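J.: Take a look at the structures listed below.
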Structure P
Amino acid sequence: MNMEIAEKIDAAIKNGAEIILVIVEAKKYVRTSLEILRYLTKDAEGVFVTLNRPYSSMKKLLEKEGVDYSRIIFIDSITRQLGGEEIDIERCIYLNSPDPTLIQMAIEQTMDRIFSENRFIYIDSLSTISLYKSFETLLKFIRYITGKIRIKGFIGTIFSVEKEINESYYSQIALMVDEVIEVD
């Protein structure tokens with residue numbers, strides 16, 4: 001098991017980072033995502049915003065990989081779009097689309113349901129939101145969410161696939177986070 005990403009996130013958090021942007025190559029996307037979730041759920045409870053994989057599929061994958069998904073409340077913005085079955089409605093909030101406004105409201109609702117001392121928000125992935133809305137809307141969303149994460153005392157991990165967002169956009173996003181970790 002590659003602990004490199006977990007070690008980098010751990011070091012960033014120990015150095016005071018509250019919000020971390022993780023940029024990964026497409027071929028390492030799933031493995032890296034699983035390692036991050038394994039690390040985060042070890043000592044914390046949190047919110048996982050899934051924009052690319054339906055909750056039912058995510059749950060199966062986490063179960064198979066031994067990740068404690070009982071420590072996560074999911075926000076799923078793809079199942080309804082695809083007409084999928086809504087399961088575990090106490091553990092998952094289903095949205096009609098990956099609209100940033102809907103995601104913001106759902107994140108706020110779920111933040112209020114997490115009471116543990118160590119809390120996280122994991123957003124997977126920025127590039128998906130950028131498919132549906134303008135970059136300006138994406139920036140406003142990130143600015144709002146990063147502010148909420150800081151105010152509420154969560155650790156935020158924002159995931160993005162390399163080369164799916166213009167390099168100049170990454171520069172603007174990097175200004176709103178405390179640490180950028182590139183997984184190569």
Structure Q
Amino acid sequence: MSERQRLRTLVADTSALVSLAVPRADSRRETASLPDPLQYLLTSCDVSVPPEVVSELREVASYTDIHGAAATNVLAARAHYTVRDPYEEAATPTARPSFGLDAGETDGIVLANALGADAFLTDEFGGTNFGLIHAVLVETRIVPTPRLICDYARNGHLSSEDARALIDVIGGQRSWDASPYVRQVVAQLE
């Protein structure tokens with residue numbers, strides 16, 4: 001994203017927040033010297049999430065793995081994002097629509113549309129869900145997590161080497177390794 005496309009408002013999905021929190025939760029690798037992508041997101045723009053995302057984060061936090069630790073880190077950062085019920089916003093449906101997505105994604109899309117957010121952050125970048133999310137977002141753009149990290153590097157917020165390292169760390173935990181989308185986004189850093 002160029003400076004003119006700077007994200008000011010963003011709605012995030014559970015999976016994207018967990019992915020951004022993985023580097024600080026990964027005790028098997030030396031990640032202390034890497035930038036913290038979750039911290040950067042939460043301090044660079046106004047982030048909102050629906051209550052369903054918080055519920056999903058609590059569920060993931062109950063796991064005894066890196067994803068649970070990452071979700072715990074996101075919950076600990078609660079003071080840095082706003083929880084908003086999308087169905088209490090003006091001009092939204094009174095009940096969850098049936099988009100064929102999970103509840104957190106669906107509520108996030110409804111909230112993003114209601115707020116006119118600049119972006120909806122998600123880990124959906126493969127298969128049919130990417131197209132589906134793109135189709136139901138009204139004026140909000142879909143931003144997959146790997147793209148956000150690479151955009152931070154292109155805009156000078158972190159180095160290309162740090163972006164590659166973050167994507168490597170996150171990708172190893174979030175099954176991004178075989179993704180052609182991730183390979184293409186990272187290739188644009190060179």
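Every read-out reported here was derived from the displayed coordinates using simple, explicitly stated rules and does not represent laboratory data. Source: prediction; values computed, not measured. Cβ atoms are built from the backbone, for glycine too; each structure is taken alone.
J.: Taking relative contact order in percent (Cα under 8 Å, 6 or more apart) from the coordinates of each of P, Q, which one would give 25?
T.: Working: P: 34; Q: 25.
The correct label is Q.
J.: One of P, Q was used to calculate FRET efficiency 1/(1 + (r/R0)^6) of positions 60 and 140 (r between Cβ atoms, R0 = 41 Å, to 0.05), giving 0.95; which? Write out the running numbers ahead of the final one.
T.: Working: P: 0.75; Q: 0.95.
Among P, Q, the structure yielding 0.95 for FRET efficiency 1/(1 + (r/R0)^6) of positions 60 and 140 (r between Cβ atoms, R0 = 41 Å, to 0.05) is Q.
J.: When distance in nm of label points 7 Å out along Cα→Cβ at positions 28 and 148 is computed for each of P, Q, which one produces 3.0?
T.: On the way: P: 3.0; Q: 2.4.
The structure behind it is P.
J.: Taking percent of Cα pairs over 18 Å apart, for residues 44-99 alone from the coordinates of each of P, Q, which one would give 24?
T.: On the way: P: 24; Q: 44.
Corresponding structure: P.
J.: Who wins on distance in nm of label points 7 Å out along Cα→Cβ at positions 76 and 132 among P, Q, i.e. which is largest? Don't jump to the answer; show the numbers that get you there.
T.: Working: P: 1.5; Q: 3.4.
Result for distance in nm of label points 7 Å out along Cα→Cβ at positions 76 and 132 over P, Q: largest is Q.
J.: Kindly point out which one of P, Q the value 0.80 was derived from, the read-out being FRET efficiency 1/(1 + (r/R0)^6) of positions 84 and 164 (r between Cβ atoms, R0 = 30 Å, to 0.05).
T.: Working: P: 0.80; Q: 0.30.
Derived from the structure labelled P.
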